[in-house]
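Asker: Structures given as C-alpha cells follow.
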Structure P
Amino acid sequence: MASHFMYSNQDHKFIIKEWLNGAKIFELKRFRETFAIDDVDGILDQALNVCRDIVAPTNDDGDTIGAVFKNGNVTVPPSFHKAFKYIQENGWGSSNKDIDGEGTLPEILSGAVREFIYAANPAFMPYVGLAGGIAAVIKEFGTSEQIERFTPKMFEGLCGGTMCLTEPSGGSDVGDISSKAYPTEEPSIYKIKGTKVFITAGDHDLTENIVHLVLARIEGAASGTKGLSLFIVPKLWINEDRSLGEPNDVLTIGLEHKMGLKGSATAMLSFGEEDGCRGILLGSPPDERGFGQGIAQMFKIINGSRVNTGHSALAVATVAYNNSVQYAKERIQGRPITDPKGSRVPLIQHEDVRRMLLTQKATTEASRAMIYQAYYYLDMIVYGDDPEEKRQAKRSIEVITPLIKAYSSDQAWLAITEAIQIYAGYGYTEEYPVARQARDVKIYSIWEGTNFIQSLDLVLRKWSLDKGSIFKEWLEQIAAFVQDNKDHTLFKDEFKILSDALESYYELMDTVAGYISDNIRLVPLYSTRILRITAELYAGCLLMQQALVAQEKLDQGNTNQDFYIGKIHTAQFYVNNIVPDVMATVPIIKKANISAINIPEAAF
C-alpha cells in the first residue's frame, strides 16, 4: 500500500517561487547567507524523494502493526525507528523548530517538508513534530538553565515531547482542568498529580526520553483557565547536567483504540500516582490574583498546531485525490453520454467524475493557499526585519488560523468522500488506499479545539480584536484586491462573484452583531457556517491571485502550459461553484430559524 503514496511538489514550487514573494524570505538577514530562491526546487525534490523512499514504506506498518501497549510500555513498528532516525539526523525534523539552529529552513520550506511527511505517513509525523514544538515553547518561555537542560536533545530528535491538556472530566473545557501542582522545598519544582487523556505521542520507544508539558493548577491559584500554569515534566528525570535520572512517576495507563492513525500512540497518562512526579514550572508562579501563565504559554504551540492540523488534513486528502485521478484515468467503465453505443471509456471522461475530481483539486488547493500564506506570515513574524511588516503579519495570521484549521479539516473529509465515490465499490474496501485515508483524516476536525471552537474564536474573538480593526483591515485587503481586478478582461465574471460575496459578508456581520447583543444563542447556532463562508471568500481571492499569476506566465509563453491552465480552471471552478455558497448562506443566517433550539429534547 505504500506504493499508493502519490504526491507532486509542483504546486509548492509555484506557491513559493511565483505566487508568494518567496525570494523576500530568503533575502531576510536570517537566511540570506544560507539559502536562496534558486535552492527551492532542489530542497523540495530531495524532501519528496526522502518521504517516498524512507517514510512512505512505514505507512502500512503503522496501520497493521500500530502502536502497541504491553506491560506498561508502548512500542511502535520497527520501520518507524529507521525513518525517525533518518529524518532527524538529516535535518528534516525537529531541528527546524529551533529558530537559531544551523540549517533551519524558513517556514514556507519547512512546511512543505512536513506536508510530504504527513502525506507519506500521517501517523508518523506527530513523533517528529511534537518534540521540536515543545522545545520551541521551552526556548521561548524558559530560563537559560531550562533551555540548556531540556531543548538540545529535543531539537536533535533524541528526546520526544507532548502537550498535556485534556482530562477525562474536561475535554474542550480547559478551565475545568483538575490536575494539581504542589510546591516543594526546591525552587520552581512542584509535585504533579493528575490524569491526562488523548495525549498524542504520549509514550513510545523512538527516543530515550519524553518531555511532557503539563497544564496544572498550583494550590491556591484562581479557578478557570486564568489559574493554570505550565510544567516541564520528563518521563525520566533529567539532571542538571542533562544526564538521565530515575523514572519520574509518569505512568502510561493505556492507548486509545482508534479508527485511524493507528501508528500514532494516543495515550492516557497518570502523573504522580505514587506521589513522586516532579514538574518544573515554566515561567513565573501565579500572581497576587492567582493568575498563572500556562494558557498563554501553551497557546504558543496550540496556534501553530492548529495550522499544522489543517495542513495534515490537506496532505491526507491530497493523497486520496492523486490516487483517484490515477484510478479515473486507468479504470475503463461506461460509455459517453454523447455516444451510448460507442466504446467504453476511462472514468475520467465522464462529466460527474470530472466534477468530483475538480472539487477535490479546488478545495485542496484552496486550503494549501491559505496554509502557505500563513507560513509566509510566520516567517515575517519570526525573522522579518521590518517592524510594520511583522505587525501586519501578526494581525493577519490571527484571523486566518481558525479558517485554516477548521475549513481544511472539514473539506479534507468531504474531498475524500468524493475520492471514495470515484473508486465506487473498490473505494469501500481496504485493498484500495482511500478507505484508510478516510479513517485517518477524520480526527483533524477534532484535534486542537474542535471546529466549532474555531468558529466561535472567529466570530466572538477575531471579529472584535483591537476593537474590530484587525478584521476590518483584513476585509479591506480582500476588497482592494477585488476592486483592483473587477474589470479584468478574462476574469470579470469571477471578480463579480467575489464582489457580491464580499457585499453579502458585510451584511452578515451587521446581522450577527445584532445577534451578539440581542440573542447570543444564534451565534453558536450559525458560527460553523460563518467560518465556512469566511474561508470560501478568502480562498476564492487567493486562488484568483494564483490564476492571475498563471495567466501572466501563459502570456509570457511559459512551456508549463498544462499546469498553469489547470490553475486557472481550478480557480474559476472554485469561484463559480463554491464561493456562491456565501450568498446562499447569508440569507439563511439572517432568517434565523431556531428550530434546532426550540425542538424538545425528547423529540430527538
Structure Q
Amino acid sequence: MNGWIGRCLRMNLTEGRHYVEEIDTDLLDKFMGGRGLAVKFFTDEVSPQTDALSPNNKIIFSSGPLVGTGAITGASCSVVTRSSLTGALACAKMRGHFGAELKFAGFDMVIIEGKAETPVILSIMDDKVKLVPALEYWGRSTTESENLFKQSLDDRWAARETYMVSIGPAGERLLPLANLVNDTYLSVGGAGIGAVMGSKNLKALAVKGERSLHVADGKRFVQVINTLINKLNSAPLTSQSMPQWGSAFLVGLSYGKGVLPQNNFRGGSLPLKNIGADALNRAFVLRSRGCFACPIACIKKADVKDPAYEGKGMVPTYLAIGSLGTNCGVTDLSAIGMASMVCAEMGLDPVAAGGTLATAMELVEKKAVTPEELKMDLRFGNAGEMVRALTLIATKKGHAKRIGQGGMALAESFARPELFMGVRGHPLAPFDPRVLQGMGLHYATCNYGPHHVYAYTFIDELLNVHENLDPWEIEGKASLVKQYQDSSAIMDSLGLCNWPLMGLKFNNYVPMVNSCLGTAYKVNDLLFIGEKIWNMERLFNLSAGFSGVDDRLPDRFKNEPISEGPGEGQVSRLDEILPEYYGLRGWNEKGQPVPETLKALDLEEQ
C-alpha cells in the first residue's frame, strides 16, 4: 500500500492477548487514517454511555498515512478515547517520533481494550508484541519509567531507537487532569486520557520498527516536499520565530493584543519583560529539536538556570506560559519552566492543571476558601506554591486531592461555579475569547473541549497570515471557524502538524497527499472528509448527553468586559455568531445535524 500499512493491532489487556487485523480499504478512503479512522472505530465499538474509567472504554493510537513517509511534518499520532475529565470524546495529538515508529513497526493503529490484572507495558518491537510486567515502574515519573525500560533492553542501539508514551503518577491515580507524555517530555494534550490508561493498568507503550513505507510517485513526492520546504523557509514565522522560540514567540503578540489571560481571565498588568521571548535566553539553556520529518524544529529542550528551580526538560511553550504562568499571576519564567517540567514528569495536562490552579487562586481571593483549609498558599503570583501544588496534586496528597478533580468540580464544591473558566469541564487554553471572537466560537463548539489546537483561528485573527482579520469583529468568523475545524480534522487524520499553516495554505498540501497516496484529491474532497469526522464526533457527544446548551462560554466573557489594554471594553459575542455557525454546519437550532446533512456526509447510520 502507499502510505498506509493497512494493519491494526488490537490488544485485549483482560485476556493478555493481541490480534492483528487488516483494515478495510473502504474505511481508509472514507476516514483517511489517524484521527478520522480512530474516531470511526471508537464510535462504532464504544457506547456513549460507557464510563470513561470502565474496562469497556477503549483507547486508540492511530498514525495517519503520511506519517513516517518523509512528508513535511508527517509525525502526528492521534489518541482517541472518552475523557474522564469531560465525559466527551477526547483526542490527543502526539508529536515527536512515536507515530512514525509505530508505522515502522508495521501498524497504522493500536486499539487497547479491557484491563490488565497488574501494571503492564505494551512492547511493540516489529512483529514481537508482548506485555511486560510493570510493577517496578508504577509510581515512577515518566522520565524514570522511560529510562528504566530502555536500560532493560539488551541492545543499546535498539534502546536508542525505541520511543515511548507513558503515564505518570497522575494517571496511575486516575486524576481527571492526567494526560500522556511521549518521547521523554512531550506533553500529549487531552486531559483525562492519562486516567483512562491508568484505569487499564497500562503504564506505557514502547515501539520500535524497521519496516519501509512506500509512496505512489517518489519523484513527484520529493519535488513537492522541496517546494514546501522552500515556502516554509521564506515565511518569517516558520523560518525565524518558530525555530528560534517555538510557540513561545506568541507571548509578546498575544500580550500586545490583550489575548494573553491574566489572573483567571480577569486581566491585570503583569510585566511582559519577565515572560517574553527575549527572557527565555536569560532563564534557560536552549537547544532545538524537531519532530520526525519536520524542518522547523520548534521543540526547545532546556536546562533551567535558576538554582531554585533546577531541572531539565522542555522550554515552556505558549500554553505553559499562559496557563501555568500569567493566568496564575506568575511571571517568573524559571518557575513556569519548572511547573511545566513537573507536569511532564507527573503526567499532568498543563492547560487543565493551570486552569484548575487559577480557579483555586480566585476561590481564595474571593474568600470562598482559605489557604489554611487547602493547606496550600494558592494565591495569584505565588510561584513556589504553584510548583509545589502540582506535585501534591499528582500524588493525591492531602487537600490537593480535591484540587486534582479539576477546576469545575473544585468551583462547584465551594458553591462558586461561575469562577471556573472552561467549557464541558475543561479549562480554556490561554487565548481570551473576548478578543479572538473566532476562537471563542471554536471553544464553545469544539468536540473535545476549549483547546486551540483543533482550530488555529489565531493564525488569521492574531497573526494575519492568510487574511487580515480584525480579532474583535464577528463578520466571517463562523466560516473561519468551520474551515479551521474541518482542515484540522483532516490534517490530524493524514498525520500532519498544523503549525506550518503559519507559512503554508491548506491547498499547498494537496499535491503531497496525492503523490504519496496515488490519489487525485482536490481541496474540497479532503475538507469533506474533515467535515464528516467533525460531525461524527458531534454525534457521539450528543448521544453521550451533551447538547447545544453546552455550546457556551462562562458568563464572565459575556458580562465582564476587558478592563484595559487594546481590547478594553470587549466582550464575547458568541450568541450573535453561533446561529450562523449552526447554519453553515447544517445543524438545527439545537445544534443537532439535520437528516439532510447526515445523508450528504454519509453518516446516516452513525
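Asker: The value -10500 for helix-only ellipticity at 222 nm (-39500 (n - 2.57) for each DSSP H run of 4 or more, over all residues; to 500) was derived from one model only; which of P, Q is it?
Answerer: Traced to structure Q.
Asker: Match the computed value 1.2 of distance in nm of label points 7 Å out along Cα→Cβ at positions 99 and 155 to one of the structures P, Q, and report its label.
Answerer: P
Asker: Out of P, Q, which one gives 16 for relative contact order in percent (Cα under 8 Å, 6 or more apart) as computed from the coordinates? Working shown, then result.
Answerer: Details: P: 12; Q: 16.
This value belongs to structure Q.
Asker: Follow-up question, since we're still on this one. Taking 1.00 as the value of FRET efficiency 1/(1 + (r/R0)^6) of positions 67 and 291 (r between Cβ atoms, R0 = 35 Å, to 0.05) derived from one of the structures shown (P, Q), identify that structure.
Answerer: Numbers: P: 0.40; Q: 1.00.
Traced to structure Q.
Asker: Matching task: 32.2 is the computed value of mean count of other Cβ atoms within 10 Å over residues 347-354. Pick the structure from P, Q. Before the final figure, lay out the partial values.
Answerer: Numbers: P: 16.0; Q: 32.2.
Value 32.2 for mean count of other Cβ atoms within 10 Å over residues 347-354 corresponds to Q out of P, Q.
Asker: I've got another one for you. For Cα Rg over 2.2 N^0.38 Å, which structure out of P, Q has the highest calculated value? Could you put the intermediate results ahead of the total?
Answerer: Values: P: 0.98; Q: 0.89.
Comparing P, Q by Cα Rg over 2.2 N^0.38 Å, the maximum is at P.
Computed from the coordinates by the stated procedures, all read-outs in this text should not be read as laboratory data. Note that the structure is predicted; figures quoted are calculated from it, not measured. Cβ atoms are built from the backbone, for glycine too; each structure is taken alone.
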